[in-house]
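What follows is a set of structures for review.
Here, each number is a calculation from the coordinates, and none is a lab measurement. Since this is a predicted model, take the numbers as computed values, not measurements. Cβ atoms are built from the backbone, for glycine too; each structure is taken alone.
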Structure P
Amino acid sequence: MKKFVLRILKFSIPALLFLLITFTYYRHSKTKVETKLSTFSAHSFLLMGDSQIQRLRGESISQGAKNLASSGEHYYFTYQKLQTLVHNKNHRIDTLILGVSIHNFAPVYNRLFSLDFPEGEKSLKKYLYFIRMFDDSGFLTTFDKVLKPAILGIYSTPDFGGFYESTNSNPKKAIINKAFNMHFSIKQEEAKFSDSQRDYLYKIDRLCTDNNIALILVSTPYHFDYKKQIDRKYFDFFLESLKKLKHRRHLNFIEEDIADRFMSDANHLNKLGAKKYSGIIGKKLKAEKRDVLQQ
């Protein structure tokens, strides 16, 4: 019996020690992440969303704007980040540009929000420090699914996002088709549309309303060869989803014909495109602000 107990201790003590060290590391890193994220609340103008908004030049839109957009970011994580930002009593945020587009409601965003898929595990690894571990999102499900990506996330660098620039241009059809298949292919009988994206878009909207933050929705251009492949039902879902945000300004450039030289790939602006559309957005917002002041 004594040998059995010693054998149990031999295997359990290292495991318990590892969990204790991991938890301590998590608590320390969580505090550092929240402190860093709170510093961004000193900016009055923020850009958030996925990699489309990540390509926009914040300073060309508004002086002192901060870009916190991140590649493949589900609105759930955007919402979690924004909650931390506005919980800072001294936050100065008064305007939020949020990327919203047709592909944001495509099947890939189901996978980005589910630990049944590698995309969901990657999401947890990237954004673990921004979320409340025991919330009721439905993203964090059973312990066996959470454990591995959570441990990887604890020891990984959190993705704060930020401006990203690309010099690619004139994307080839193979690159465009690859992006389309990634966004709109359906795997493991998942839903055709991402209802969770819509749910958290509405939560972001309510959070902005409650905190007197002007929410501006921006849809940057699509490459023509990508856009023409999208089922019209996704256009309908997109527009219907935005109807409930009646008082939100929507700058929609999806229907614009854009030259290939401004596109990095199927749905991302390159350096030239970012400069052009950041300037357009900035001028539109300044003109609207001027009109309001003159009324």
Structure Q
Amino acid sequence: MKITVDAAAKINLLLDITGQLENGYHSLCMVMQSVSLCDTVTLEKTDSQTIELTCSDSRLPCDRRNIAIKAALMFFTEAGVKNEGLKIHIEKRIPLSAGLAGGSADAAAVICGLDALYGTGLCQSALCSIGLKVGSDVPFCITGGTKLVENVGEKISPLPPFENCYVVLAKPGQSVSTAEAYAKFDGIEINHPDNASMINAMKACDYEGVCRYSGNVFEQVTDLPEFEKIRRVLGECGADLIRMSGSGPTMFGLFRNYADAERAEKKIRNEGICSEVFTTRPVQSGVSIR
């Protein structure tokens, strides 16, 4: 038996660090949005007694360092299911180390796919509980859509769908270490976004307000040479909002008009600023089982 799952990337319309917990983790306030760029994860039962992982991108490890295998092992443990053998294949489209939750999306796809493959019928809350043990972004990637995500990723509240726009993603070649970004954040004085106004704008479906109050504190500690060029092109093509996703380095622009978004994508690629650039749209699911 085989299950195929599409796993959506995410962007951060808001990302603020609101404190540090006793365990050393940071408390977050985020507005997260799934977008149509996705990986495809295929799960197949075997009789090998092991978990075999293959991936279309040779840069990803296919052993236990891969979050997809961690997710499978966690599912089997938490769901009380015996692993008699599993084959996982990831068709990778979401850029690596991009601030788009590509690894977390794959983990979410594995957890939801295994629930379907083994017929365990776990509720979404139970799936998210398993996901949180794998990574802080995994619960959102399981729920997907438009959400307010707080604390360490476990508190997820629905927001009205964020729709009727296009999202251009541009990922520079250089990666950014999330751990280093947090370390830099802890060492400087940070200007925080107006979270309440942003959340109110989201609840009111106020597109202009979202563009006005959107913020990402990591932009204050992360800078790459490509950022200025990406901002220039997105601005020239009429982006209503230009923001970094997660801890970077992917920048995104919001556009009302598809033609403007497509023009920005082509210009970024043609000028050689980024090779990984995509025109996407907001979607209201994190994982989709075919």
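When volume of the Cα convex hull per residue in Å³ is compared over structures P, Q, which one is greatest?
Details: P: 157; Q: 125.
For this comparison of volume of the Cα convex hull per residue in Å³, the top structure is P.
For structures P, Q, calculate FRET efficiency 1/(1 + (r/R0)^6) of positions 76 and 188 (r between Cβ atoms, R0 = 35 Å, to 0.05) and state which one comes out highest. Walk me through the intermediate numbers first.
Values: P: 0.95; Q: 0.25.
Top value of FRET efficiency 1/(1 + (r/R0)^6) of positions 76 and 188 (r between Cβ atoms, R0 = 35 Å, to 0.05), among P, Q, belongs to structure P.
Using distance in nm of label points 7 Å out along Cα→Cβ at positions 244 and 260 as the calculated read-out, with 4.0 as its value, let me know the right label among P, Q.
On the way: P: 4.0; Q: 2.4.
Derived from P, not from the others.
Identify the structure, out of P, Q, from whose coordinates distance in nm of label points 7 Å out along Cα→Cβ at positions 180 and 276 was calculated to give 2.1.
Structure P accounts for this read-out.
Please compute distance in nm of label points 7 Å out along Cα→Cβ at positions 36 and 52 for structures P, Q and give me the label with the greatest value.
Q
Quick check for you: by mean count of other Cβ atoms within 10 Å over residues 28-35, which of P, Q is greatest?
Working: P: 13.4; Q: 24.8.
Structure Q gives the largest value of mean count of other Cβ atoms within 10 Å over residues 28-35 among P, Q.
With helix-only ellipticity at 222 nm (-39500 (n - 2.57) for each DSSP H run of 4 or more, over all residues; to 500) coming out at -10000, pick the structure among P, Q it was computed from. Provide the component values of the computation, followed by the final result.
Numbers: P: -16000; Q: -10000.
Label of the originating structure: Q.
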